[in-house]
Structure 1
Amino acid sequence: MKILLLGSGGLLGGYLAKAFTAPGNQLSALTHGEADITDTGKLDRLFGDSWDVVINAAAVCDFDACERDPEGTTRVNRDAPLDLARRCAAGGSLFVQYSSDYIFDGEGKKPLTEQDSPSPLSVYGHQKSDLEKLVPGVCPRSLVLRLSWLYGVGGKTFMSKMPDLFAAQDSLRTAAGKKGSCLYAADGALWTKRLVEAGHTGLFNLVNHGETSWEEFARECLQQMQLLALAPAGRRIEEVSYEELGPGWRKRPRYSCLDTAKLARALPPGPRPWREALGEFLAEWKSVAAHRPV
């Protein structure tokens, strides 16, 4: 396959580049600096070639940045991906785009499926909701993959940084009362690859199996680290209730667990449980940490 990966410098993009580097693939993995997805001139040159698959992992994922600059971030998070979708439709490429659990308002009480209607509260949520609605019409041969609580080695997300925080400080402060699904970025890349190779199109929830909360994830992370002698005994977790987090948090869904049954039916048995994925993340983190300069 001839594959164009945009946003390879990001958390998911780095894992995607590793996953799609395989015999038989011709991968062009480009960072933001190498290919800004809002640069139509650069895209004109890139799409002068034909691609079997175009994967867009480029986005502004900073929630607060989207609230501060809705117009600028919409160019990156909605308009540019729709331009990519149009180019893919014209060239016959499969287009892969990522969405988010932030398309929901958090008022539900049961895991959300691909059939549940979006009701976003935030700028970021609206941008992703628009993509879910518009991409299939622009490029019928497309995959839209809905992610949640992404983490991995080198990531800037709270869950990504958690092992470093537990290793370095006596206590960790975390939000409590927010439930959802999480995704180890290596698993996100693997399942993207499996879906592409199997020829699937459409919308899929793509997260590790099972629901959790930030405080439960933190407790499990600390417990596994202590069993592996990666964090000293006596580390504490300070839980802060959702209500105390301030008005900005009202635009983040309080409940956004994603149902993975559709993905499991398409590619049995589906994603592994989140605790198992967390264990592999910690093994990767340990390996990387061992090679850091002192």
Structure 2
Amino acid sequence: MRTPIILLTDFGRQDPYAGIMKGVILQRVDVPLVDLTHDIPPHDIRRAALTLWQSYRYFPRGSVFLVVVDPGVGTRRLPVLVETQGYRFVAPDNGVLTYVLGDKARAWALVNPSFHLPETSATFHGRDIFAPAAAYAAMGVPGKAFGPIVPALQHIPLPRWRWGAAGLEGETLYTDRFGNVVTSLGVLRRQTEGDWVLESWPRPGKMYTLQPRAVRLPRHDMLLPLVQTFADVPPDSAAALVGSSGLIEIVANGASAARMLDLQPGEPVLLLSRKRWLG
């Protein structure tokens, strides 16, 4: 199977930047190109990191991810190739890979001009450095050919996730296009009726079993019931459910929960439950 390259950027679809990167790749290698999304909010490194964490494991092992959310383009931040979790990631070293880095991640600086375009601009490293590197990575060029090892990568803060007296304390992360507010409460998997397994994230770690009761929004002094589907939410009200990524989302039925409750990223949320088992 030909190695796919998956593109994740904040370029949007109005301008030709994402398409130009594809052209650079296709001049070098004929592989499947997948647009994960180009609608990351401009310069939002954390949103890109979350999107990558939600997505990468659903692609074939060995896939190359080309991640260009790069507000520091042209500065001293390094372009890097990272191998981890059985995948290869081409990205700026600005923390955008934080949530997918495993314990055995290896990184190399993309400084060998043989793998750049002949002329590189200060404003479009996606075209001049990252796209050709992704093409050569998909061909199987070893990391050491691109440049020296990078011993330590930049990280952004992990999402708020900690146990308090009343339950699991977290935060709102972002709002999707339907108005559902994704929180850091999770990752949850149903075990039996009423029982759930909770695993710390974004890196697997401690696991708990619990019986969650409700989600509390401290700013609103509001309790939201836990439901299974959007259809279970009464009209003109909000609730919480476990979304497809295993994180709890605050939702409404056919409406925007974010608009209804005026929720912004970074607000505290609380999953009312007590941990029952630690592994």
Structure 3
Amino acid sequence: MFSGCYTAIVTPFRNGAPDLDAFARLIEWQIAEGVDGLVPCGTTGEAATLTEAEHIALIACAIATAHGRVPVLAGAGGADTRKVIGLLREAKILGAHGGLVVTPFYNRPGQAGLLAHYRAAADSVELPIVLYNVPTRTGIDMSVETVAELAAHPNIVGIKEATGDLGRVAWLRDRCSPEFRLISGDDSSALGFFAHGGDGVISVTSNVAPGEMARMCQLAAKGDFVAARAVNQRLAPLHRALFADASPAPAKFALAEMGRINAELRLPLVDAHARARAEISAALLRLNDGGAEKA
């Protein structure tokens, strides 16, 4: 569990509210295309602007729609340890397979605070927890030493590592048990992450190209890096385009162009700018013209 291609799935909105019907259809498509798991209510799901009731409803919808066909790793991050524990408890009640917990943003605890935060969460809920380290968004970096300490906790089973530092993968692999999952949080370097000993990726790109991302991960996991590199090369323009503006605006624009959801976002996010939209359209055209290799 928690390996391969997991989609950090967007939250569709319609007239200001989560569109659960569109969300369920998106999940059905993702599963049909072969992704290994789903991550609702993460950064890409605009979790920061969801009410608690919306957050819980989206997790419930993801679990009910997936119906055990793929694991659901529920976003459960926050800057308040008590609220994180509350979300993890709700996720467990709903039947989530685990919770993804980002480092606390804005209050930016030190390494001792991170240890205390994650241990409190892991001690409070019998649910597998995946750490999430993304310094560019949170303003703090969880050190390898801190990860290694937390990895000894039986309820902490992996980390989504989004520093972009591929050298850290081997360092983490050396300090943590073989069962501890190392998951990339960056599509552009995910293939390299696999090559350095990683287990998977929590992907933005797979929102738009789930079959291709799943295929690339399958090949990389088997050690067929020549074939994986060929698939990744076709995906490379899309990896770049989906971050040409504040995420998930580009992914939502792409999905709207594909007729799958509305491009609606919640403030402070706004529609992708014209230059980003042009880059996304070109990347989609190139990918479709290339035709990713099938299993």
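With distance in nm of label points 7 Å out along Cα→Cβ at positions 226 and 250 computed over the structures 1, 2, 3, the top value is the one for 1, the highest of the group. One of 1, 2, 3 was used to compute Cα Rg over 2.2 N^0.38 Å, for residues 130-209 alone, and the answer was 1.39. Which one was it? Derived from 1, not from the others.
Say we calculate distance in nm of label points 7 Å out along Cα→Cβ at positions 154 and 186 for every structure; which of 1, 2, 3 gives the highest result? Across 1, 2, 3, distance in nm of label points 7 Å out along Cα→Cβ at positions 154 and 186 peaks for 3. Given a computed value of 0.6 for distance in nm of label points 7 Å out along Cα→Cβ at positions 18 and 58, which structure among 1, 2, 3 does it belong to? Only one of 1, 2, 3 returns 0.6 for distance in nm of label points 7 Å out along Cα→Cβ at positions 18 and 58, namely 3. helix-only ellipticity at 222 nm (-39500 (n - 2.57) for each DSSP H run of 4 or more, over all residues; to 500) computed as -12000: which structure among 1, 2, 3? Traced to structure 1.
With distance in nm of label points 7 Å out along Cα→Cβ at positions 50 and 90 computed over the structures 1, 2, 3, the top value is the one for 2, the highest of the group.
All of the numbers you see were taken from the coordinates with simple rules; none came from a lab. It should be emphasised that the depicted structure is a prediction, and the values quoted were computed from it without experimental measurement. Cβ atoms are built from the backbone, for glycine too; each structure is taken alone.
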